[in-house]
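Asks: The structures come next, written out as structure tokens.
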Structure P
Amino acid sequence: MATRIFIAGHRGMVGSALVRRLRERDDVELVTRTRQELDLLRQSEVEAFFANEAIDQVYLAAAKVGGIHANNTYPAQFIYENLVIECNIVHAAHMAGVQKLMLLGSSCIYPKMAPQPMREDALLTGALEPTNEPYAVAKIAGIKLCESYNREHGRDYRSVMPTNLYGPEDNFHPENSHVIPALMRRFHEAARDGAPEVVVWGSGKPMREFLHVDDMAAASIHVMELPVDTWKQHTQPMLSHVNVGTGVDCTIRELAETIARVTGYQGRIAFDASKPDGTPRKLLDVSRLASLGWRAGIGLEEGLRHTYAWFMDNLDQFRGKEAA
């Protein structure tokens, strides 16, 4: 009998990557719902869904996400919606007897000044980056929610914390997107229009690590399917999350130069140091994941070219939003 897997947030970047990966298998029956079909912010709807669907596994990829600007502008939405989604799904899954669940989080859970590369045990050792603290607190709560149901009820709820993700189905909104889609759109439009200069927020000095979403999906499935004994050998009851990344970072300046190359932009690149840089460096220690048998396989420029090809193939959905 096929395993019935519910992917919460299947239309998002991570959820759609999980769908692509799991659809290749004949031992899986995917269960998905649009926001119109199932409002994850409504506890009664989520509980009814789990009570009726006989779900075997859950990938909790649904979340409200955004870049520095969006996090600064909508902090209440970010903490409220992410807390409610996590609580509704984890509790309803438990009440319906679902034994296996995977929570997908974010590397912003770690302190702003955490030693680099950031190990899993850096969690809760210092102050968070203020620009995305509400989102980070919600994701930390999600980790502890899973750990608490494991400890009290014997569930097998696991958490993976990815570095900065990018790839197909990313949000290319001109103001509310993350750094890669924001820059990719800006450089695409500059190349199209023959603009002499592209201005990038910040000094260009912060260092960031980037993971293609297809690698993230592969890592999540790998971790979900590890035997319980193997999982417990490499985690602790109250320190159970696992970092997912490449183990390699670059400066924002280097990222901008690579995106310019990928999009064919040949003008000047300027940096507006009056804009916030965010955390000085964010690099994950991925040794725990490596010990569990998985490493990233998609290089940054290769992944950016793949993402830009998807963007170009889907320009129609951005028309009217100044992308095409």
Structure Q
Amino acid sequence: MIGYYVHHQGRGHLHRAQCVAAHVPGPMTILSSLPKPQAWTGSWVSLPPDSDDAPVDPTARGRLHWVPVHHPQHRERMGTIAEWIRQESPALFVSDVSVEAATLARLMGVPVVVAAMRGDRGDEAHRLAYDLADALIAPWPQSLPEPDWPAHWHAKTLHTGSISRYDHRNVQARDARDRLRDREVVVMLGAGGSNLTTDQIQAAARATPDWSWTVLGGPHSVWTEDPWPVLRRASVVITHAGQNAVAECAAARVPTIVIPQDRPHGEQHATARALHAADLATVREAWPQPVVWPRLLETTVTRQDRWERWSHGGGARAAARLLTDLASRTRGGSACGSR
């Protein structure tokens, strides 16, 4: 048995877990406070939410990320994870992502794999989780590593390339002439929050009257569970720099403008820097002024497709092989039974 903790922020962590689980031959249980997806047929442990408007010492004086004192929901959450570990005795525990969940599992004697994140992870809490992990899974290419990681993190990291629920589609980039003919802009926003306003999008659309604009997700549009058809027909996609959003654009082989959102530890800005360095996407640090958009769309729609470097299609299978191997080693193969 493998336990897989899924963070509730956005939907990317859950999508990644489902992609990896599809290639793991043994049983896997997801532990999360997100609603269980209808498509998930495996075991699921529902965790209570642990939000609090006025937490007391949530970082334990800077040593952890979220351990508020005298917080019933947090205690119940940790207790539920601990009880599941006690009952199931998993061969391996994956944290995507929680320092506290990873540390709890390791304190209970379970080997741990941590899903790595870009950005500045040199704080006490991240150093603890990354140090105690048996392995790190980095869903980006080894050719574009995080520059400030210590050598012992790199030594135990599997760089899988991006992981997307669309990796198996094996599509080719559309011809630039077709994209120029269609002239559809798709703004894809995630479920993790956005500071982009409707007024900004509308101003950009008014500045580009020969382009049609479609908005997916975010606080100002209806959530689209499966954006694939829209991504494939798009001439240009505008999105943030979350791992899942970038992975889906890469899988669709669509020209993309990436505008990173502010996130803890500078995660999205770090991803945007890597994409810019490899010339995989058009990167802007902030939403451009209306006058910039006509030229920006024209240059982006004709850019050469280099997404293969980020998304080779085998990321989920590589991660699953690592998990299966580690679980088999710790339990002599018992994690590889039928599902």
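Throughout, read-outs are computed from the coordinates displayed, never taken from laboratory work. Bear in mind the structure is a predicted one, so any value in this text is a computation, not a measurement. Cβ atoms are built from the backbone, for glycine too; each structure is taken alone.
Asks: State the single structure among P, Q that was used to calculate helix-only ellipticity at 222 nm (-39500 (n - 2.57) for each DSSP H run of 4 or more, over all residues; to 500), giving -10500.
Replies: Answer by label: Q.
Asks: Which of P, Q yields 3.3 for distance in nm of label points 7 Å out along Cα→Cβ at positions 28 and 204, as computed?
Replies: Clearly, the read-out refers to Q.
Asks: Looking just at percent of Cα pairs over 23 Å apart, for residues 84-187 alone, which of the labels P, Q belongs to the structure with the highest value?
Replies: Once percent of Cα pairs over 23 Å apart, for residues 84-187 alone is tallied for P, Q, the winner is Q.
Asks: Tell me which structure, out of P, Q, gives 20.5, 63 once Rg and Dmax of the Cα atoms in Å is calculated.
Replies: Here the read-out was taken from Q.
Asks: One of P, Q was used to compute FRET efficiency 1/(1 + (r/R0)^6) of positions 196 and 308 (r between Cβ atoms, R0 = 30 Å, to 0.05), and the answer was 0.90. Which one was it?
Replies: P
Asks: Related question: A value of 40, 35, 29 was derived for Cα extents along the principal axes in Å, for residues 164-283 alone; which structure in P, Q was it taken from?
Replies: It must be structure Q, since only it matches.
Asks: Something else: If distance in nm of label points 7 Å out along Cα→Cβ at positions 44 and 76 is computed to be 1.9, which of P, Q is the source?
Replies: Here the read-out was taken from Q.
Asks: Moving on to the next point. With FRET efficiency 1/(1 + (r/R0)^6) of positions 12 and 276 (r between Cβ atoms, R0 = 25 Å, to 0.05) derived from the coordinates and found to be 0.50, which of P, Q does the value describe?
Replies: Attributed to the structure labelled P.
Asks: Here P(r) over Cα pairs in 5 Å bins from 0, in percent, for residues 156-211 alone was calculated and came to 4, 11, 14, 16, 16, 17, 14, 4, 3, 1, 0; which of the structures P, Q was it taken from?
Replies: Attributed to the structure labelled Q.
Asks: Taking mean count of other Cβ atoms within 10 Å over residues 268-275 as the criterion, which structure among P, Q has the greatest value?
Replies: Comparing P, Q by mean count of other Cβ atoms within 10 Å over residues 268-275, the maximum is at Q.
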